[in-house]
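Below you'll find the structures, each written out as structure tokens.
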Structure P
Amino acid sequence: MAADVGLIGLAVMGQNLVLNLADHGYSVAVYNRTTSTTESFVATTTADQDVRATTTLAEFVDSVERPRRVILLVKAGPAVDAVIEDLVGLLDAGDIVIDGGNSLYTDTERRVEGLADHGIRFIGSGVSGGEEGARHGPSIMPGGSEEAWPHVRDMLQAIAAKAGPADDEPCCDWIGPGGSGHYVKMIHNGIEYGDMQVLAEAYLVLTAMGLSPAAQAEIFAEWNQGRLQSYLVEITSGILAATEDGSALIDVILDAAGQKGTGKWTVISAMELGQPMMLVTEAVGARMLSSFVDTRARASALLQGPSTALDPALTPSDVADAVYAAKITSYAQGFMLLADASNSREWDLDLASIAAMWRAGCIIRAAFLDDIAHAYRDAPLLENLLFDHFFTDAINGAAVGLRKTVVAAAAAGVPVPAYASALTFYDGFRTARGSANLIQAQRDYFGAHTYERIDKPRGEWFHTDWAGTGGTARSGSYSA
């Protein structure tokens, strides 16, 4: 009897997803380019887990029931295209290929269209949760060829994490057409960058307050019992509590953070759409700056900072407010970007459903995702998350601690780019009239780019001959 599903790529995520499928009663054919990896992995499975090794792609394809469901968990980029190219000649019309890696959404759109020419249905699916999630239930975000969804729905929802009051709502639902599934996963990862930076800044501020890693571990554990409850807060507590030879392990870890590109992709997409994904932008920049370890060491001996210590009036409670306000700001920006991308690409994204899918299994799972889901369920056309009454009250309350933290950190020379960005957005967003009128006047002065007036209807454009030498010509050929 043919296998229910096939999976290609037996690295950590692939192996754990196979075991998850097998535990849910699915027979799985597996293939890896290195045959020894396939054989050693299958040898570790139990008699109750129907996992079948194959040694060639042809054997692999022949061993999967039609219409075939083939999951790819290989490195994003050219490797995915290479596997697809090898598969195309072996698959039949109506077969389904699911890319579960972190592919760029534009690559997914290209693959959806390209495989449709062969009659093959393609799904680009974000899978979040790391090794643990893949094994016991990730958040799964599928999009692409919608006609494939009925053939994979039960399987993907069975292996997904569960949330809701009775823990019976699968963190997996259809996202939309084209590359929407991978786009939503990209935004998830961008928000993840922001969450991690926000918590890293809390660690830095608490350290400047004189608190040891062990003391901070207790603070993070306490935070995890309330409004800041999340997977990342939980593991941060565990990290800060870890010791090696009696000393805090965190103190010997080099402060240089890596990245794989999804945060940068989020920032690029935000800039293309004109959306202020400011906090994630700062988080990506902070990782980049962290990589200059030797340069920063030289700079620390040359560049002067304030000699003042951190304001003793600042409390861990203020820092908790800063974390909460910054997170609210970051998610508000993320959902602004999702809404804009949905409109511009005609994806018709269900923002409430996306928030619900992130409640369990994924890296950014957190208690307040329930609040986000409720906000968009109550008002599907909600213009901005900060306009929901719950989040209006929440950020108005937490902004006081955010401001105190930013002021204290700046005065003491402690870098908090995510907090500063969150506060700048909050203040800029609530400012009815800012400084952009001067910028537009400057643009009109040097480039005749024109401007709108507050005493005229929007859409009417005016130009001033500021220097008295430019005449009435207006710019239409370039912008600055």
Structure Q
Amino acid sequence: MFSKIQETQFVKNYKRMWPFVKPYWFRALLATLITIPIGSLDAVIALSLKPYMDNVLIDKSIDTPFYIPLLIILFTIIQSGLDYSSSYLNTWVGSKITMELKKKLYKKLISFQSAYFDNTSSGSVVFRYDNDPNLACTGLLNNLKVFTTRLFSSVSLICVLIYTSWELAIIAITILFFSLYPLTKIRQKIKEITNRTVLAGGEAVTLYNETYAGNKTIASYNLKEYQEKQFQTVLTKLFKLAIKQTQKTAWLSPMMHIIISIGIALVIWAGSSLIMNHQITGGDFVAFMTAMLMLYTPIKNIGKNFSSVQLSFMAIDRVFEILEQPVTIRDNKNPKILTELKKEITFQDVAFEYKPGVPVLKGINLHLRKGQTIAFVGNSGGGKTTLVNLIPRFYDVTRGSIQIDGIDIREFSIESLRSNIAVVFQDNFLFSGTILDNILLGKPNASPQEIEQALKSACLDEFVHELKDGLNTNIGERGTLLS
């Protein structure tokens, strides 16, 4: 059923996900084991019809059947209870794994260098860091439950087929394998479209973010029509990709339906001959047909579930593509700790490029002594901000070095380097929460006196004290609730 490539991909994804599954392995295993009786009990209904047909409808006997309906009800109740338990455990495990995966992704996100955010849209971040873990974990486990249930159901029903008539079983099982073969071709057909859909989905989320953040700009410059056209373009792209996805996958279930219908027709034709020759009884045939229909019916729709599993596998690929992406700006193995600037900061033949082959800074040599006040003046885009951003290692130099008291800044731990640098950005950024929360970001253990001094230094003391809740005033996302 699976190609070697798919098997290799399954093993690779299993190894990748195991560290996240390991803490919850018992519940995950239990959820899987429960699917064994859920699927296997399907065979009871099919098998129970044989004595009923032979004894009641054919021999007109009333010795056997009274308990058969009760058994069917009892087994169905058991099966339903187990199905609920399996769904609950799958949801619990899936949600836990998703939570751990999102924690890992977020930790990776905040460790990336500034260049990563320069080249990655906010929509792409939301889509890949939030949607993909959901699809990778919860979606995979839910579909895995369906597959394992149907696997054990299929095994038990195939046993019923062989038990009632091995001749007809050969036909039914052969057709079954023919119907499953198209599943091996799904992954390669949907991979490219799925990746393009993720990118387009990210574009849509970016537009939502831009509309939210830039709503006043859109209104004041009459950009509504422009934004609507942009959004319409993205929606059209998503629509076309959805149609292509359907074209690539929607044929699967109808094709399996046709193949299975051929199998049913062949079994009816061959079964009629076996009954006429007294090789099987009417009860055998009814039990066989019931088992075969119970086997074939979910198989006809398995294409949709299989496509969903493939989408989950691709989401896992995208998640680990992020987790395995190297962080270029990081500490050395044994970094030095910067405590204070004693003498000077030196730029030695510094060059920098945002894009390879496009220099922004070239041959910069500077000696910045402690206590000096220095201003960089020049045209917009001349490299002033870039020059300053290199000191706290928001970016690393392409060539040359920046030294603090004769030591290359790459030898210091990033945390100690940045804790000794105060940066006032061109655009002020406020985090959601209170005014106090934002002040304490600079020094979490600041005393009330230090907080008051910080307010005075920023000329905010009178403004804050006039607010009803003072320092505990909630400022909203990016400070939108403030004047």
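Quick check: 1, 5, 8, 8, 7, 8, 8, 8, 8, 7, 6, 5, 4, 4, 3, 3, 2, 2, 1, 1, 0, 0 is what I get for P(r) over Cα pairs in 5 Å bins from 0, in percent, for residues 165-396 alone, calculated from one of P, Q. Which structure matches?
Label of the originating structure: Q.
One of P, Q was used to calculate mean count of other Cβ atoms within 10 Å over residues 197-204, giving 22.8; which?
Attributed to the structure labelled P.
Looking just at volume of the Cα convex hull per residue in Å³, which of the labels P, Q belongs to the structure with the highest value?
Max of volume of the Cα convex hull per residue in Å³: Q.
On to the next question. Ranked on distance in nm of label points 7 Å out along Cα→Cβ at positions 77 and 445, which label among P, Q comes first with the largest value?
Q
Computing helix-only ellipticity at 222 nm (-39500 (n - 2.57) for each DSSP H run of 4 or more, over all residues; to 500) gives -16500 for which of P, Q?
P
Taking relative contact order in percent (Cα under 8 Å, 6 or more apart) as the criterion, which structure among P, Q has the greatest value?
Q
On distance in nm of label points 7 Å out along Cα→Cβ at positions 205 and 437, which of the structures labelled P, Q is highest?
P
Every read-out reported here was derived from the displayed coordinates using simple, explicitly stated rules and does not represent laboratory data. Note that this is a predicted model, so its numbers are computed, not measured. Cβ atoms are built from the backbone, for glycine too; each structure is taken alone.
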